[in-house]
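None of the figures in this text is laboratory data; all of them are computed from the coordinates on show. Treat the numbers as computed from the prediction; the structure is a model and nothing was measured. Cβ atoms are built from the backbone, for glycine too; each structure is taken alone.
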Structure I
């Protein structure tokens, strides 16, 4: 029953978030600040992880092609499929649940602990809209981060395969182009759009409705990471079942 209570509170929070809107002049500043923190601030870690994981995928694929009759272009094919379908949209989102989600929960939770949210409510501000809506809008740019992740993952695989001596440049590029289905890109971005909404709202919920002091802020960040990851994995299964089967 406690889970149902949290689910109900979560949807009530979403309703209030899209209720009474804060003045655009104020919202614009909050959105730009969150874009800088949540999107631009995440590009470094996403780029680093994507490049090297792409390289690892290419190397592991190459090492498993023991049969000399198997073409080397399978390295590029496997790297492309792995990165576009699952690694970039899903696993980067789980990593972002740790980085971005923890930041959102801790920042809103700290405002709750220090009674800043209460002060905003006394001034007649819709705190749900003021605190949560800018994060939803800023994370709507999250598919751009995933686009960069896809590119760097495939490029990392190219560098590892070619300069590691596992395949020629022509073989790898041929593998990237082999049996390409454009809908897979659409599928990945549809998933990413849902994940971006989850990344913004579930951590915000745990921060906004937390109780206690500074110690509870850390606990709320941990709980929000767990539930955001669970939601991403469940959504990944449902969307894959709906769109690819």
Structure II
């Protein structure tokens, strides 16, 4: 299949990893299936083999593929839920849309407001301090698979209208040069029937996997804080462990 060469402002390995990730999650290569050789992938994308190798390392780190020495590169097996590498710092809405073609984001709140003392502490800031508060749900096949509460450092995005937020928060931050360099996250299980939103109130389970995350700029400033609740059975985090 002829494909357009990689051409955007990201590094070539990052671009190629995104393309290969989308092809894997779309089912072009099934779990257990071997990917084309590095040379074949390089020729197809019009890049060098080192670029392909770097892209494959990213996918291996996220658990999507496994490189078998002397045998090749194979797609790993995974469950039916949306799959993400626990160590990956990527847009959650982007990950979900890649793997669930009919997914959508529904917003309950998008507003600029003063932060509470507790919220200001998330940003290592003192009052008065302003945040853009976002509450949204991720829906697939009319089922809520995750709900999220996010706060964005309003001092770093003074010209952003909260009403214009309509998808990936990373996509909002990238043109501003404000993509986070690092994030510190914690993950734990939560059993709470008050989390479900009205469109998800009929869930038979109140068990969630909660991911709380602070995202940092390269200079150490906190750009965002979020708490996301993933519904049971609809999301899997992969963690690659090595000796």
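If Rg/Rh (Cα atoms, Kirkwood Rh), for residues 40-167 alone is calculated from each of I, II, which structure is the one that comes out at 1.10? This figure was derived from II. The value -6500 for helix-only ellipticity at 222 nm (-39500 (n - 2.57) for each DSSP H run of 4 or more, over all residues; to 500) was derived from one model only; which of I, II is it? Value -6500 for helix-only ellipticity at 222 nm (-39500 (n - 2.57) for each DSSP H run of 4 or more, over all residues; to 500) corresponds to II out of I, II. When Cα Rg over 2.2 N^0.38 Å is worked out for each of I, II, structure I gives the greatest result. Given a value of 2.3 for distance in nm of label points 7 Å out along Cα→Cβ at positions 32 and 136, point me to the structure among I, II it was derived from. Matching structure: I.
Taking relative contact order in percent (Cα under 8 Å, 6 or more apart) as the criterion, the top structure among I, II is I, with the largest value.
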